[in-house]
Structure P
Amino acid sequence: MSTLAMPVAERAATPPPKLDIRFNENGMLVLGMAILLVAAVLWTVRGPFSEKADFTFTYLGARLVHQGDGALLYDLSEQKSVVTSLFKHPNPLIYEHPPFEALVFAPLAALRYRTAYLIWGIINALIWLLALYLIRPYAPLPRNQPGYLAAWIFFAPLCVALCEGQTSLALLLLYILTFINLKRGRDRVAGLCLGLGLFKFQFVLPFALIFLLRSKWRLLSGFAVSATLLGTLSLVPAGWQGVLRYLQLLVQISRHPANVSYGSAVDMPTVQGFVYAILGHKASLPALSFIVAATSVSLVLLAAWRWQQEERKLKSDTSFDLMFAGAVAVSLVTGFHMFTHDFSPLMLAMLLVVAHLPGKERPRLRLLLKSTLVVFWIWPLYFALVAWHSLYLMFPVLAVFALTAFRLAAIPAEGFLMEGKRPLPAS
């Protein structure tokens, strides 16, 4: 009998596996995966399209800070001048990340672009390996190690994040650390970890808002510490003038969602991307903005309310895992700026849902969840949707995934105690 076909009670009673990295067959698989990741980085760095990678505008922001022009970090004419001097065929995108991120990457700007790209790529590969190691005890499926490693390799957004030199893998790691610390009752540490993810604030803020609506003050106190620290660090390179310019740039971006230089938010797999793609030619900008805001707020409120309801029932860790997974998906779709690599945190959510798939006694719910999971793991689909400017079609799939996870959390999990964390022994 396959692990997925086991009754919930039997699966719950089976201790979760750990990632075996000893010098044996499984250890060799992990080593092989590490070599594969580093090889992918080397291939990308040496390839002809390295100057088209997303890391170019990260390097641009770091270069401006490194040369002492942090106050001009969001001066678009200055950005254009610097990027033209650095690259023969510059990326048309602009630097629109927070100032503290440019400060963190500034040491790499002292190096040549390809060297900096290589170093960050290797760091990203290490983050990938650390993430899959940390979450393994909470993700018992796939039970065999080759299947587990393959699940990570064949999730396309992770590969895109690695090759593009993006920070989405770091955000995945911080979501994992937030999840683990919450499971262990370390709410303040969880908040600290979540706050460190504010380099992708469009996703972290909706996630933090869910905890705010649930009155999770200990987590929010840790989050506030991280946010204050990063806010202070932002003043170091940019000063008040640079921070104000950044806020003005964000407003400008929100007013021109179709601008390619700003990333073109109209075909993104978010609430905003979906609404603009469907209604962009039929409604005014204020009307579209209202629909996006109302839908986003409704999803965040729903996530917070459902999580609060499940918490009051004193249910097992099963409901916590599923609510966390659904909340991750909600935080992604309510972010206003999302590319393929930004699906990376969904890896955590999918593994948590796979661990708690319903049995054959609930065929419809099982089929729905399996269908959404299959879609997320279809490698060519992402690239086809990007090529056709139709990535917004992934929004309904993300929304169904989140809502189905919430629904599954409300179903009593056989074989789990109503209180406590230990599963009942198998009969």
Structure Q
Amino acid sequence: MIDRRGARTSRSAIGFFVAFGWSICAITLTACTPESLEFADWTIPVPEGTPIIEYEAVPMEDRTERIELVEDLAIAQRGDDPNYILYRPGHVVADSLGRIFVLDRGNYRIQVYDSEGEYLMTLGQQGQGPGEFSMMNGLALAGDRLVAVDNRNARYTVFGAAGDLLATFSKDRMTGSVSTLMGLDSGSVIAMRYLPPTEEELSGPMISRLGLLRLSEEMAPLNEVIRFPVFREPMVSRGSGTNAFPMMAMSVSLPYPEHQAVAAAGGEMYATLTSEYQVFSFSANGQMIWALRVPWRRAPIAEEEIEAEVAAIRSTPTWADFVRSEYDWPELRPAIDRIAVDGDGNVYITIYPGPGEDESEQRMVDVYSPEGEHLFSGWISSVYWRSARGDYVYTLESDGQTGDERVVRYRLVEPF
């Protein structure tokens, strides 16, 4: 079927279909004639029988409306009060009462504030005992419980609604290193985890294996939702040390695709490998619900960008003899910048900026319902929100002048 936005769905694999896209010159805000494009192959396997949703790309010149993010609350440093000094915060979530929970990694604690930003309590401290942390990696609200993961202590710590310590659970060694936690209203938790490389992969470039794992209320592994394709880390490396890991490595700053996943409180999960404009929806039990794609024209990485990166690597004394051919340089920028979910469960896809737009305060955005229906195409602030509740989204920002970390709550004003 085809709706007013040009989507069509099917119950089986579909042949390529030509749709209007936008040309590279549109990136620089120049009006151009759209080119015919074909859909890229799926970056994540789609099980047979999964409904496939395909949309035409909406060109830049047709995006006239904006979604507004209106700052509603900021929790910032208050003199020398330690309860408002955050150090390397990693995540922020809010409950149905509007209370705000901040993963204050550098201070080994969780800070709790009320809906007006006033300090309520601190959960945890540095250490190895119950309720203490050594390396905080993720925070999630799962039902009426607050769950934190500590990879160094290899455990999950669970607090109740009143801040009481409910339990600690050892992290199953098969879970791997957890980078992100996502909580569901049902009380279960989704973990984004790193998997160990195979023996063959240890001798090659630095790579990552990531997957989404569904956990029970006792934090025991239930089932794997998705295992992303093996991903080469954006790093140049030489030699090998103990355990065959590179002895020398340096990050590459060019745009590169990422594995991203978000979960709505109701249980729907969405994943993407940002290289292509593709979104995959999963149910709370990990079954793929639908797969969506748009034929997006990815912007090329300019030769000057690569040459500048080579020069930056050579500026480090230990890499002065670096040769460009030592690294397999990417040719195209990713298609997707960020995937997020609002308080109603709608999915926001922001487009990766083109050359010269990286510092832009606005991003092109497409919004879809939990069923994959196209709701909006336009613009949105480049703010990267960490979580959502009702009409609000929550994020962490650094003060441009002082460098102080702060928590910000924005009200989401949608024109649809």
Structure R
Amino acid sequence: MNKKFSLKFMLALVFSASALTCVLVILFFTLFTGSSSVGHINGSDGVGGDTNRGYFDELMGIIETRFIGTFDITELTDEAMRAVIESLDDDWSYYMNADEYREFLENSNNQYRGIGVEVVLDEDTEGMRVLRVYRDSGAFFAGIVADDIITAVDGESIAGLTLHEIRLKLRRELGETAIITVLRADGNYYDLTVSYDIVFTDPVNFNMLDGNIGYVKLRNFEDGAGNSFIEAVNELIDAGAVAFIYDVRSNNGGRVNEVTKILDFLLPEGEIFISVDRSGVENITYSDAKFIDLPAVVLVDSYSYSGAEFFAAMLHEYEYAATVGEQTTGKNRMQTTISLSNGGAVHLSTGHYLTKNRISLYDVGGFTPDYVIEMPDDERSLYYRGELSPENDTQLVKALSLLEN
């Protein structure tokens, strides 16, 4: 039996990275994200702002001049800043040091540093069988294809190595190459020169199910999700799709502009996003009159979070789609990511958002689908590994039955 790993571990051949390799002063949007500027806490908003900052400086001065032990001033400052944000007692606000912020940017851009393949370990050869090659990646241009088995890197066998060890063997500077040996179905070995580079990992998978029902899975609403979703739906319509299933199970959200791009594409004219700032002022985003007029069902689970549950709730409120699955997480605060001069950043709640019907998903404990169907543990395990077949997916089977009636 092959063992499949999730995208974050996949390969670890696709390494976390970002095209944004420079740390600039960036206002970066993540769902739900609003624009913001770096503000100053004054006496009216905080408690003795400048005075309390002086207390901290005093403490740091004492540590630096009197403490007899050793300490790393950068690490100490990072932990102090982390504690400040944690003391706000907000589940969605947090501090990131420079390394954490860099990883955050990488994940939020659906980009990774690597050769661009998704694999499973192959027990027979102890190599790695390629399941998927990402478009325009080093592996793509080198000619690696699905079902190739990677057996060696730079002439050294990878048999018996852990994924972490393989990751270290492949790690190099952007633009540098590795010699990847692959075993093909014809029984021959091929040495291919593969570039290690920035790879875009498409957050959208799609295919046509029986009955010409288009299936579109969104893993997140991060960078590129909107365009990929629209392309997928249009391609399925061109292929004859008469209805759709949109799967946002285990989707942890993303950027507000990606969610609204998709909602605008699907829904008729109306309100599609209502943000409320700290003063209580609403800012409303509208869709135009163009929409996709085909039956649809949305799949959600208890791990559908933030943008994913908002997406389902909006399609429900517009009576555009039936919803199937489990109660979602429940979130209504929007965050702005503000970069700091030390290379880190603060991900801070700066407002909240509401559905068209002015419902806070946090206040109601998450979104409740029309048809509540719990996913059995054995199915969930297979689903996470990407090995759950449509006929054995209880929630998907229910969605199909609704569209077939």
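Only the coordinates and a few stated rules stand behind these numbers; no lab work does. Remember, predicted model here, so these are calculated numbers, not experimental data. Cβ atoms are built from the backbone, for glycine too; each structure is taken alone.
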| query | Which structure, out of P, Q, R, was distance in nm of label points 7 Å out along Cα→Cβ at positions 317 and 333 derived from, given a value of 2.8? | reply | P
| query | Given that helix-only ellipticity at 222 nm (-39500 (n - 2.57) for each DSSP H run of 4 or more, over all residues; to 500), derived from a single structure, equals -8500, which label among P, Q, R identifies that structure? | reply | R
| 70, 55, 42 is what came out when Cα extents along the principal axes in Å was calculated for one structure; which of P, Q, R is it? | P
| Ranked by distance in nm of label points 7 Å out along Cα→Cβ at positions 53 and 109, which of P, Q, R sits at the highest value? | Q
| note | Re Cα extents along the principal axes in Å, for residues 101-276 alone: value 59, 43, 25 computed from one entry in P, Q, R; matching entry is structure R
